[in-house]
Structure I
């Protein structure tokens with residue numbers, strides 16, 4: 001659709017959808033970097049208390065993340081109960097996307113890429129003003145490793161046939 005044909009409500013709806021997607025990417029980044037997806041995939045379903053103990057994190061934040069992930073449809077509630085008793089599981093489809101570095105569906109590294117950009121946004125703004133740039137070195141290990149991790153399954157499974 002031509003931008004001049006959109007109503008303000010349509011633009012606002014699109015931007016709001018992007019906002020929700022950004023929040024989801026940040027939540028995926030957190031679950032990846034704190035080992036929460038990996039713990040659920042490798043050690044099985046957990047309550048917030050169990051997940052926090054397994055990963056050396058705080059129960060309150062583990063609970064909030066688990067609930068958000070279940071509401072967004074990435075995790076499932078395996079057993080209901082009080083907030084500290086409720087148990088969450090990771091479906092095979094989510095586990096593949098978040099924890100299987102050999103799968104062509106492995107996309108969790110992309111969340112790390114966007115997480116790496118956040119701290120250098122002020123430098124990126126400078127580059128837009130003065131024509132400079134932001135190097136891969138400035139972006140840090142998360143950016144470099146996420147690029148490699150995202151490309152690896154494609155390299156290993158699709159490069160030869162191409």
Structure II
């Protein structure tokens with residue numbers, strides 16, 4: 001298998017992700033889940049994803065598709081990179097085990113499919129918030145807790161965000 005084929009093999013859909021997650025659970029491996037746009041991969045993303053991977057044995061990353069990125073109101077120029085490019089860049093990271101695309105406004109479909117032991121978000125989210133309409137609410141919190149999972153946040157890396165990078169001239 002070529003290295004590029006290996007990267008492509010990390011791209012899965014929700015059904016494949018569910019089967020893989022079940023296999024990992026049977027092998028007593030801790031499954032970590034995160035999601036985002038990951039439009040322009042930067043130091044903040046890499047640090048965050050590496051730390052998330054360190055919280056378990058297998059890291060699943062759900063990626064917003066192009067339409068859902070546009071619906072988030074991040075700007076008319078977003079996403080900068082199309083979903084296939086963002087998928088492959090994420091999959092090329094050695095500590096990312098699987099990457100899947102989601103089309104909905106939230107990642108609840110892949111979360112329910114995978115049923116991770118831990119959902120991880122950046123420090124701009126708050127695991128204590130229970131109001132599902134609050135912008136800092138972590139989607140899947142109630143569901144994860146119902147199957148014994150946890151939610152946590154990781155600090156953001158100061159000075160690194162896609163919006164900030166795009167604002168530099």
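When distance in nm of label points 7 Å out along Cα→Cβ at positions 67 and 131 is calculated for each of I, II, the greatest value falls to I. When P(r) over Cα pairs in 10 Å bins from 0, in percent, for residues 59-98 alone is computed across structures I, II, the figure 30, 47, 22, 1 traces back to II.
With helix-only ellipticity at 222 nm (-39500 (n - 2.57) for each DSSP H run of 4 or more, over all residues; to 500) coming out at -10500, pick the structure among I, II it was computed from.
Values: I: -20000; II: -10500.
Label of the source structure: II.
Comparing distance in nm of label points 7 Å out along Cα→Cβ at positions 19 and 51 across structures I, II, the highest figure comes from II.
When distance in nm of label points 7 Å out along Cα→Cβ at positions 3 and 35 is computed across structures I, II, the figure 3.2 traces back to II.
For which of I, II does relative contact order in percent (Cα under 8 Å, 6 or more apart), calculated from the coordinates, equal 27? Label of the source structure: II.
When mean projected area of the Cα convex hull in nm² is calculated for each of the structures I, II, which structure yields the highest value? Write down the numbers at each step before the final one.
Numbers: I: 13.7; II: 10.0.
Checked I, II; max of mean projected area of the Cα convex hull in nm² sits with I.
Throughout, read-outs are computed from the coordinates displayed, never taken from laboratory work. Note that the structure is predicted; figures quoted are calculated from it, not measured. Cβ atoms are built from the backbone, for glycine too; each structure is taken alone.
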